[in-house]
1. From which structure (P, Q) was FRET efficiency 1/(1 + (r/R0)^6) of positions 19 and 99 (r between Cβ atoms, R0 = 25 Å, to 0.05) calculated, if the value obtained is 0.50?
2. Mean projected area of the Cα convex hull in nm² was computed and gave 13.8; which structure, P, Q, did it come from?
3. So distance in nm of label points 7 Å out along Cα→Cβ at positions 219 and 251, computed for just one structure, reads 3.6; which one of P, Q is that?
4. Here semi-axes √(5λ) of the Cα gyration tensor in Å, for residues 131-210 alone was calculated and came to 33, 13, 8; which of the structures P, Q was it taken from?
5. For which of P, Q does distance in nm of label points 7 Å out along Cα→Cβ at positions 27 and 171, calculated from the coordinates, equal 3.6?
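What follows draws every value from the coordinates through simple rules; no lab data is involved. Quantities reported herein were computed from a predicted structural model and do not represent experimental measurements. Cβ atoms are built from the backbone, for glycine too; each structure is taken alone.
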Structure P
Amino acid sequence: MEITSTKYHDEKSKTYDKSYNEPFWQFYNDITWSYIEKRLPKDVDNSLVLDAGGGTGLWSIKIAKMGYNVILSDVSSGMLKIAEEKIKDQNLNGKIKIVRCDITNMNEFKDNTFDLTIAEGDPVSYCSNPDQAISELARVTKKGCYITVSVDNKFVWVKRSIEKGDYEEAERIMKTGIAKMPTEDGNYYPAFTFTIEELSEIFEKNNIDIIEKIGKTVFTSSQDANDEEKYRKHLEIELKYSNQDSFAGFGGHIAIIGKKN
């Protein structure tokens, strides 16, 4: 049975962080942080960062701890409730403001407000209108400032269907771009998937210059948390090559970093 992404994330919110507490996701997050950190504004005290679709506040908290002021937005009240508890526990209430809104319609924010805008954890894939979501991300970001967006990779979903012998499903995803994201109870919610070219086209249509394209992850899908040297070498290789066009398209997820022109 199809459900909405918001319903799923509301119901999943209490156990969401635990479900991603695995070596692979730490590795994935290290890749993500590598490109977010490089784009943080230089003026810490006077900059404002938007964590759009930021869920339980992973990136908001990390960025706020560095001294930045952050607005954390999400459409899921369940996820934001968990974020609020975490923010309070870490005494970051003065650095992070929570706003409940849909990434496709962020009327709460004026044009050209943010010095950095991130949409990590695939909110653009899980929203109702990805084109409109990226248009909104561009609208609220200041000119000359960075926007990062991570989404589900169409190639991976098509590949999975072909490997299962479900060629009809593979063709359906190729045509519509919509995958069926499974839930623990046997239901699913729709997720928009993209090729790098498709996501790039939306960026360019919204006057966002593309700075970098990244596959997450490209070379490995598992990690041994107890082998620090192996972990370090894997990460080193990912960071060195996963932003090359010939490799980025093989990532489980793809991210594009752009600058509003």
Structure Q
Amino acid sequence: MEKKNIYNNFKNKVAIVTGGSEGIGFAVARALTKKGVKVLIVSRNKKKLQLAKKKLSSKDAKIDFYVGDVSKKETASKVINKCNKLWGKADILINNAGGPPPGNLLNHKDVEWEKTINTNLLSVVRFSRSVIPSMKKKKWGRIISISSTISKEPTPRMILSATSRAGVASFTKSLALEFAEFNITSNVISVGGVLTKRLEQLIIKQAKNKNQKFNDLFFNIKNSIPAKRFAKPDEIASYVLFLCSEESAYINGQNLIIDGGLTKGY
């Protein structure tokens, strides 16, 4: 008996991936284009977007980009307008904004809080609000927000991320409850350590603060994970693909932890 391909339903789908020029976002965009999804990637850096498009382009891949800052109020509507002009719709939304800087409560002024809330929480609200009306009409949609395990196990040092990411989880649950009847699923993927430039920068900063060598701290953090390794961006992308598939239609309003067993709560 021939094995069913769970990704056959992707052929005519269109996706928007924020933070799509590198890291997890780029891996997700690559995974989607390989399945025939038309993808619009969003980032602030035009050169990185151009390079990403070049890497993702092929005879069969449909890929384009939009240069914009997701923390700005007008970005979501402009991205949706471009997507509609290109392909007439948006079936899949991947919210993937970069994380805020580390630091505890007394380290951060209002400007950092406002930037974080706009980038990591309100961008998810604005983009979701922009795509849901057309998803309702088609009675099909997938909204997936890339988050962090810090939303479930907060630390004082990552208070900006913990606060904004927890808001995303609650917002996502509300979306799921309201729009599930329209075959729209809304889920969060909370990752632990993933081998990206963001992780490297955080470890570099932490090593300087602790007066440690980067390699020593990197090794210690990696060994604190039960799996004894960091995740690869492509691994996260494979889970995103499943949540975008028809077979995941009954998974809704969830905050899925992907961290090699590091998170202790359940």
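1. On the way: P: 0.50; Q: 1.00.
It must be structure P, since only it matches.
2. Working: P: 13.8; Q: 15.5.
Going label by label, the one that fits is P.
3. On the way: P: 1.5; Q: 3.6.
It was calculated from structure Q.
4. Numbers: P: 29, 14, 9; Q: 33, 13, 8.
Only one of P, Q returns 33, 13, 8 for semi-axes √(5λ) of the Cα gyration tensor in Å, for residues 131-210 alone, namely Q.
5. Working: P: 3.6; Q: 2.4.
The value was obtained from structure P.
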